Structure I
Amino acid sequence: MTRMIFVNLPVADLAAATHFYQAIGCQKNEQFSDDNAANMVWSDTITFQLLSRDYFQTFTPMTIADAKTACGAMYALSFDERDAVDATAKAGEGAGGTLDGRPAMDMGWMYNRQVQDPDGHVLEFAWMDMSAMPGPDSA
């Protein structure tokens, strides 16, 4: 079996979170979705499992962090085209996300932007041209 990553995220409003993740390009997998969860497929190996906060709490005795006030992780997603970074960030903003107010990071060979989903989870959209990446001797 191919190794996969399932990013489990607590959400306050499952419908709003589902709308956001669909807007940024995820496909909802109904087989693993119900009234408590939405399985949002980013790629063949990356899936976001959106879980209502109450349901998420059944998986851990720990307090659920408030992603709107503290950043515990950033989820970086890559794109084949540089323009897709901006287009996806705008789509996320239009679907209830919050675009990072800072300018996009543009290093020439790498370009990225950050967007918070409706619950404050930070997503970083990135494009890289590895053939143009500076070598270890460049400064």
Structure II
Amino acid sequence: QIPTGNSRDSISINGIMFGYIYSYDQIKKALGAPTQIYTWEATDFGQGHEFRYENDLTIRMNDDPRENDPGIIEFILKSPKYTISFEGTELKVGDSFEKIKKMPGYTSREMRYDGFYSIIFNNNMHDHSLQIL
């Protein structure tokens, strides 16, 4: 695993942390073999990768630390099969919104697009690392 400027040890799924660059083998060891893998040329450097686990989980990552958004850039959970650890709170699809409101630093939620809400912590309006539908 390679840390980047986007690395956040406080956001992870099965030890795979947000913002880090991982090899396929590291992701496979932590989460099992993905059912689908997509790869494309990244905007400036390296490649982008999307690892899908059925309709339960998608992970998107840029593999070059020189890229504008390097490392894991998205965890998309679509079922309660996987648990994300976010700032010390374990979250699953289907958890009540009340659980999020009790998280340390919770400020508000703001409608963004297509029914998604960004969850704002500590009034940091530029951090959209937790979004819910």
Structure III
Amino acid sequence: MAGWRVGMVVGKGEIIKSILQVKSNMDSGMFLGIQKGAVEALNSSKDWFKELNKTYIKRRKIVWEIFDILGCYYNKESAGLFVWAKLPTGRSAMEYTDQLLKEKEVFMTPGSIFGKNGKDYIRASLCVSEADLNTVLQRLTGLKH
């Protein structure tokens, strides 16, 4: 369910009532498919989560390799479904990602689309398949991965 948000809250009744009032003013509820997916995820075995985490760890290592090739700086301690990397000095994210797309047929998300603080960063998603990430490596290096 990457990209879809599910949240829960536990607390005193009067606090929950206030949260519900704000929530009801923001939207009319969560899509049933997301709710069912969340229930299924919560009922899944721990083995499922372990395997999923292994998948993301493999993908993260490939993304680190991609960022190393690009000369970017990133934090190996960060967590989540995205990896952010600071670009080599003197390059704007838009300029850099445009060049990657034109020269290597690789799209990276420019951090600047998330605001001015992202202008020196690019972002890679770990929701991309391992095969697609290896294709990126191949396009950047010319070597089969």
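Any read-out appearing in this document is the output of simple, stated calculations on the displayed coordinates, not a laboratory observation. If you're wondering where the values come from, they're calculated on a predicted model, not measured in any experiment. Cβ atoms are built from the backbone, for glycine too; each structure is taken alone.
Here percent of Cα pairs over 16 Å apart, for residues 30-69 alone is compared for structures I, II, III. The highest value is that of III.
Looking at structures I, II, III, which one was Cα Rg over 2.2 N^0.38 Å calculated from, given that it came out as 1.12? Clearly, the read-out refers to I. Highest-scoring entry among I, II, III, by FRET efficiency 1/(1 + (r/R0)^6) of positions 14 and 102 (r between Cβ atoms, R0 = 25 Å, to 0.05), is II. Given a value of 11.1, 28 for Rg and Dmax of the Cα atoms in Å, for residues 78-117 alone, calculated from one of I, II, III, which structure does it belong to? For Rg and Dmax of the Cα atoms in Å, for residues 78-117 alone, the value 11.1, 28 is produced by structure II.
Given that helix-only ellipticity at 222 nm (-39500 (n - 2.57) for each DSSP H run of 4 or more, over all residues; to 500), derived from a single structure, equals -16500, which label among I, II, III identifies that structure? The read-out was computed on structure III.
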